[in-house]
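Given below, in the form of structure tokens, are the structures.
Read the figures in this text as sums done on the coordinates, not as results from a lab. Keep in mind that what you see is a predicted model, and the values were worked out from it rather than measured. Cβ atoms are built from the backbone, for glycine too; each structure is taken alone.
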Structure I
Amino acid sequence: MSQLRALVCDDDSGYRLQVRDLLEQRGVEVLEASDGQDAMNLFVKESVDLVVTDFLMPKIDGLQVIRNIRLSGEHGRQVPIILMSAISRTHIDQEHSGFEPDYYINKPFKNRKMAKLLDRVIEQARARSGRNQA
């Protein structure tokens with residue numbers, strides 16, 4: 001079966017690299033975007049099994065990316081989304097207007113913590129898509 005594909009969106013190339021490396025180590029193909037508009041363009045054009053997005057980004061912020069994904073159709077309502085942010089979750093929860101990520105991780109994060117979260121999300125995405133590990 002084909003491998004999973006993840007969309008990683010962050011305007012900080014260091015975080016994109018960190019997450020990309022962890023995903024690739026787990027056999028996941030990675031698409032990258034440096035802002036929310038690029039992320040939405042990729043999400044619409046490509047088949048994506050999970051999304052990891054930053055909160056504060058140029059053009060479209062992470063919460064708007066999540067809203068747009070959730071409103072894009074059945075796949076968008078089901079795709080697992082991880083939101084990364086240095087801003088407290090309490091503040092973000094007050095602004096999400098009903099469109100929330102499935103998972104949240106504070107930045108900066110240790111590789112071990114992100115790896116554990118990714119393992120859980122990848123397992124969920126594989127079960128949903130019926131794809132086995134590549």
Structure II
Amino acid sequence: MAKYSLQGGELVVLGDDGSSLWRGRPMNQAVGRIEVVPASDDAIVLLKRPSTSGDFSNIVRVGPDGAIRWIAELPDYPGKGTSASTQDSYVALDTVTKSAIHAHSWSGVQVWLDTSTGKIANAMFVK
């Protein structure tokens with residue numbers, strides 16, 4: 001199984017023997033948090049939001065070779081699309097299981113993402 005760590009904003013992936021498999025910034029963004037997917041060699045990564053405006057889906061599933069398997073879907077929320085300053089992204093990554101990821105968006109939506117697809121399985125506006 002691959003071993004994931006965070007060093008200086010970069011994702012570092014090591015093999016069982018300690019050899020370097022990959023190091024870098026997925027989508028050229030600094031890494032904020034890493035959670036290994038149970039029973040898998042992949043990890044779920046919460047990327048730090050860039051300072052640009054607009055929506056930015058910043059939860060990705062990454063393989064040990066650094067390949068992005070999927071980019072998480074962002075939730076809909078009350079008022080979405082009504083303002084030019086819409087800037088949604090994920091702010092917290094809570095739990096990762098074999099089948100679901102629990103996360104929170106800046107817009108106040110709590111989501112459960114499907115671990116295999118990154119699609120929203122359930123969402124609740126909590127703000």
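A compact table of results
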read-out: Label whose coordinates, when distance in nm of label points 7 Å out along Cα→Cβ at positions 4 and 44 is calculated, return 2.6 (choices I, II); value: I
read-out: Label whose coordinates, when distance in nm of label points 7 Å out along Cα→Cβ at positions 12 and 28 is calculated, return 2.5 (choices I, II); value: II
read-out: Which entry (I, II) yields the derived value 0 for helix-only ellipticity at 222 nm (-39500 (n - 2.57) for each DSSP H run of 4 or more, over all residues; to 500); value: II
read-out: Given 17.5 for mean count of other Cβ atoms within 10 Å over residues 60-67, calculated: source structure among I, II; value: II
read-out: Structure with the greatest value (metric relative contact order in percent (Cα under 8 Å, 6 or more apart), set I, II); value: I
read-out: For semi-axes √(5λ) of the Cα gyration tensor in Å computed as 21, 17, 14, the structure of I, II it came from; value: I
